[in-house]
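Engineer: Read through the structures below before going on.
Nothing in this text is a laboratory measurement; each read-out follows from the coordinates by a stated rule. Predicted model only: the values in this text are computed from it and were never measured. Cβ atoms are built from the backbone, for glycine too; each structure is taken alone.
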Structure P
Amino acid sequence: MAKAKKAEVHSYRSLDNEALTAKIQDEEVRLKKLHFSHSVNPIENPLTIRHLRRTLAQMKTEQRKRALGF
């Protein structure tokens with residue numbers, strides 16, 4: 001599992017700034033839809049919300065690093 005997680009993080013690093021911003025916006029919309037569908041009708045695996053939220057945080061962290069010049 002650790003290797004899959006590292007590969008996922010590296011895939012965000014390989015994106016350019018515009019693609020990363022677009023991916024963040026897409027994931028935010030997906031998270032909102034997932035929250036809404038979970039509140040209306042409980043989803044089968046609620047841990048997907050946690051995973052998506054953490055993935056989104058990793059992407060935003062990468063975006064912030066680039067803005068600061070690291």
Structure Q
Amino acid sequence: MQTRNRFGEGGSVPFRTGRFYSVDGDWWFAIRRGPDQGPYLSKPAAKKALIEFLNDQFTFEKIFNQDKLKLA
């Protein structure tokens with residue numbers, strides 16, 4: 001859990017938890033939009049899946065923004 005503000009934040013520190021968690025030996029990761037992702041057999045497997053998920057999101061956003069520019 002983070003106990004201090006992030007760069008650029010002010011005021012009291014909001015409650016935060018880790019992105020990864022385990023339930024009955026299975027590992028999951030939380031995302032802001034949509035359901036938590038999992039189960040994975042290990043925390044390293046969940047971390048790898050999170051990296052792949054984020055790369056897919058960045059790729060989608062890049063393509064989406066390029067398409068928006070073509071329409072403008």
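Engineer: Given structures P, Q, which gives the highest value for distance in nm of label points 7 Å out along Cα→Cβ at positions 10 and 42? Write down the numbers at each step before the final one.
Structural biologist: Numbers: P: 3.9; Q: 4.6.
For this comparison of distance in nm of label points 7 Å out along Cα→Cβ at positions 10 and 42, the top structure is Q.
Engineer: Further, regarding this structure: If helix-only ellipticity at 222 nm (-39500 (n - 2.57) for each DSSP H run of 4 or more, over all residues; to 500) is calculated from each of P, Q, which structure is the one that comes out at -14500?
Structural biologist: Numbers: P: -28500; Q: -14500.
Derived from the structure labelled Q.
Engineer: Match the computed value 16 of relative contact order in percent (Cα under 8 Å, 6 or more apart) to one of the structures P, Q, and report its label.
Structural biologist: Numbers: P: 43; Q: 16.
Only one of P, Q returns 16 for relative contact order in percent (Cα under 8 Å, 6 or more apart), namely Q.
Engineer: When Cα extents along the principal axes in Å is calculated, the result is 42, 26, 16; to which of the structures P, Q does this value belong?
Structural biologist: Numbers: P: 42, 26, 16; Q: 48, 38, 18.
Of the options listed, only P reproduces it.
Engineer: Distance in nm of label points 7 Å out along Cα→Cβ at positions 18 and 50 was computed and gave 0.9; which structure, P, Q, did it come from? Walk me through the numbers before you get to the answer.
Structural biologist: Working: P: 3.8; Q: 0.9.
Matching structure: Q.
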